[in-house]
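**Q** Quick heads-up: structures coming right below.
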Structure 1
Amino acid sequence: MNRSYEVEYCDLELRFDRRQILNWIRELIQDGYSLYWNEWEHYFLVSVRSGRKLLKFRFQRAGARYKMVGTYIVKDERLARSIEKLINESRGHAVVKRFRDRQMLIENIMFGEIIRLVEVSGMEHRIIFQKRPQITVEDIVQAFKSKRAELRAGVLRLELDYELAVLHEALQRGDDEAVETSKQKLVEMRKEMLLLEL
């Protein structure tokens, strides 16, 4: 194992069913890792021993599936390859930071593919790769013909009115938690409305 090898996985958006998690556990055991797992109503926890360190991978239940949550720092190259295989197979999203000799490579992954690769050396940032969006002339024509944005704007105005009424009621009741929740919803709706009006 390369002692200077270190990878950080953050902003993970990976979704699995229970069978995929069990298959990953089986692969790790076959690779010689010592591990154990626990399953609760809302979480599936896989603890993997890597050298002297115990890494705990958390999978949060999301309906009938599980979502991998948390930030993980891995110093074992084989384990890192296994996690990257998970990201690829689940067609997930992640930010992967690779640390080597005073440099950091940051990979932005969407749907299992690297869409952006940035090298950071001290204060310098250099974009090594950035995937360009695949927009065709037909896509542009369809966007101009589409009435979807106008329809959504109408519905969004109604949703805004309703949420303002909910906020007003929460303010009158003095329910601070409901007020905060309503304000957050209104902020998101405002952002969407601004995008639709562009």
Structure 2
Amino acid sequence: MFEYFFPLLLLCIIQSGTPGPNNIMLTASGKNFGYVKTIPHMTGVVFGFLTLLIVMGLGLISVFTSYPIAQTILQILGSLYLLYLSYRIYFTYSSDNEDRSKPITFIESSLFQYVNPKGVMMAITTISIYTDYKNFEFIDSFLEGMVFVLLGFTISNTFSVLTWTSVGVFLNNFIKSKAAIRNFNGLMATLLVLTVIWINYEFYGS
């Protein structure tokens, strides 16, 4: 079991923990709104991605394989939504100014996982590798593999959302002035835009 689950968990941690749309937005939310108000955003990431994995396991991967245009459409929708979220982050001046911006809700965060290009590719890659029961002695079926994939991502995503939100909350101790907050949000928005560019380059350039 160890030789199967440990590499799976490590892959999940690396994929979930590295900078990406979710983690950039969670850092910004932690800074701008604090821990408590970011909880719906955090839980939405974990829950939404788990439901994405289940839907993928039920056959969405086959749809993407048979109809690549479906994944392309999701890629475009996700990129446009990320640009909109970049705009929202940029115009968030402080956690006290709720008229300008509000935290991402549980529903928004959950639904975003379905159009998050990085998340979709994470799901496809991990499910394709770690549900192949013919190549792993420890699992006897696709369903068994899916259970372990779901467990691995539950652990890694929970750790990731807590960590990146904590980074944002920690930064709030140092970023106090309006100018500093504006610069921070500008940086987060820029990183999100650069992520969109990078994801699309990887998607269309490969």
Structure 3
Amino acid sequence: MEFFTFINIGGTIAFAASGTLAAMRKDLDIFGLLVIAFVTSVGGGTVRDMLIGHLPVRWILDSSIILLIIAATAVTVLFRAKIDHLDKALTFFDSLGLGFFALRGIQEGIAVQLNVPSCIILGTITACFGGVIRDILLNEIPALFRTGQLYATVCIIGGSLFFALQQLNISAEIIDIITVLAIFGIRTLAIKKNIHLPKINKM
């Protein structure tokens, strides 16, 4: 349970920082920063909870999530002068959030006894939809659909790896750590090396 809580906290902080950095690029005021940080952090989890019937959704019942988002936003703003490369910082936190929340979604799917493909889909939704809402509000093409971005794909790869590792004699916590690091690492490498899915050009 302690590690499960760490995953939730880590993902919330990472996506709150990601949302704040994205909003700073658009020169939003402090309220705008908080709104974008909030929807980035809870958007995917809200969709997930609605799909599996966990109502009311968790952030409504747990005020500590809201306080954590506010704190993460404040820290990001306070240390903005230390961030030399905003785009790189945004990529770092966004990729880290993907790893944490993809794992969280998979665990929620397992808890309600979904099959493996459904768990992977739920993990992908949990990881990606906060970023989709963020990008739409900021008038950006969502990273989920952007050329040169492996976004949902890395969550699917990470989810598949999670279930593959479960067939081996490895502790659950080690599998969780490997899954998060794999998603983070693959996306970071894909951006650095400009690896992306093939495009279909119009005739």
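Nothing in this text is a laboratory measurement; each read-out follows from the coordinates by a stated rule. All values derive from a computational prediction rather than experimental measurement. Cβ atoms are built from the backbone, for glycine too; each structure is taken alone.
**Q** Among 1, 2, 3, considering only distance in nm of label points 7 Å out along Cα→Cβ at positions 48 and 184, which has the greatest calculated value?
**A** Once distance in nm of label points 7 Å out along Cα→Cβ at positions 48 and 184 is worked out for each structure, 1 has the highest.
**Q** Here's a follow-up. If Cα Rg over 2.2 N^0.38 Å comes out at 1.07 when worked out from the coordinates, which of 1, 2, 3 was used?
**A** Here the read-out was taken from 2.
**Q** If we compute relative contact order in percent (Cα under 8 Å, 6 or more apart) for structures 1, 2, 3, which one ends up with the highest value?
**A** The maximum falls on structure 2.
**Q** Which structure, out of 1, 2, 3, was mean count of other Cβ atoms within 10 Å over residues 16-23 calculated from, if the result is 28.1?
**A** Traced to structure 3.
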